[in-house]
Structure 1
Amino acid sequence: MEKITWNDSFNIQVEVIDEQHRRLVELMNRLIAFQEEETTDKDVAEVLGAMTNYLGYHFDTEEQLMIDHGYPEIESHREEHQAFVTQTAYFIATYREGGASLKKDILLFLKEWLVEHIVKTDGAFGDYLKDSSC
């Protein structure tokens, strides 16, 4: 699987969110790199844990900005976040039990969701902020 290459389509023009997205992409790319490196389950669990913790922080930051700016789509955005957290927790638990492969199950889901969410869902929030001059 190829690493995620940061590009302008990932920028939503909200500095704090763009910085956090860059950090999430870095963490995702560390997981992708594990496919070609000698790693232990502990290494993988450590990065998955770091990514999960950082996502919680990121989602809180994003949702607070949405509240602060009266974003009308906050509930659907929160639902996406919660669905992601639930699915990721399931994958991590399954991985720890030996039932999910890092490459096939977890990486594909994380990579696709992260890129799609940043570009489309978070991008819509960025557009809202620009359009409403917040």
Structure 2
Amino acid sequence: MSNFFTRDDFSDLIEIAPGVRTRVLTRGNLMFSLVELDNGAVSAIHSHPEVQMGLVLEGAFERRQGDEVQLLREGDGFYVPPDVPHGGTAVGGRCRILDVFSPPRDRYVKESHVKAVFVQKLTVTTKSD
């Protein structure tokens, strides 16, 4: 598998919720998720065991995480530790977010039919005389 990729290497669209869809790409122990939300679309409050970081690429997103609410705009981002409830709503138009998960989010791997390729450690042993 190449260390480089193109947009064609991303999965087909995965419908997450009405008006919310993503395409994913997995390499090693990381997953990109290119999320698109229609204006007013809601990513319901949820949690998962994977660590997540996100960056708003376009539009605005009212982010709810734990007890916090923050309006994020292009260039703003967030970090989500494992099992922290989070979600949000696209406001003022379409919103695009690049999420990164580690390890790859199992739900997306299954739904996209992409095989997660995990880095395997190679142990080399030598005999000493």
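Just so you know, all these numbers are worked out from the coordinates, no wet-lab data involved. Keep in mind that this is a model prediction, so the values were computed, not measured. Cβ atoms are built from the backbone, for glycine too; each structure is taken alone.
Can you say which of 1, 2 returns 36 when relative contact order in percent (Cα under 8 Å, 6 or more apart) is computed?
Only structure 1 yields this read-out.
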For FRET efficiency 1/(1 + (r/R0)^6) of positions 2 and 42 (r between Cβ atoms, R0 = 30 Å, to 0.05), structure among 1, 2 ranking highest is 1
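Cα Rg over 2.2 N^0.38 Å computed as 1.09: which structure among 1, 2?
Working: 1: 1.09; 2: 1.22.
Among 1, 2, the structure yielding 1.09 for Cα Rg over 2.2 N^0.38 Å is 1.
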Comparison of 1, 2 - label where mean count of other Cβ atoms within 10 Å over residues 50-57 is highest
2
Match the computed value -1500 of helix-only ellipticity at 222 nm (-39500 (n - 2.57) for each DSSP H run of 4 or more, over all residues; to 500) to one of the structures 1, 2, and report its label.
2
The value 3.5 for distance in nm of label points 7 Å out along Cα→Cβ at positions 10 and 98, derived from one of 1, 2, belongs to structure 1
From the coordinates of one of 1, 2, mean count of other Cβ atoms within 10 Å over residues 34-41 came out at 10.9; that one is structure 1
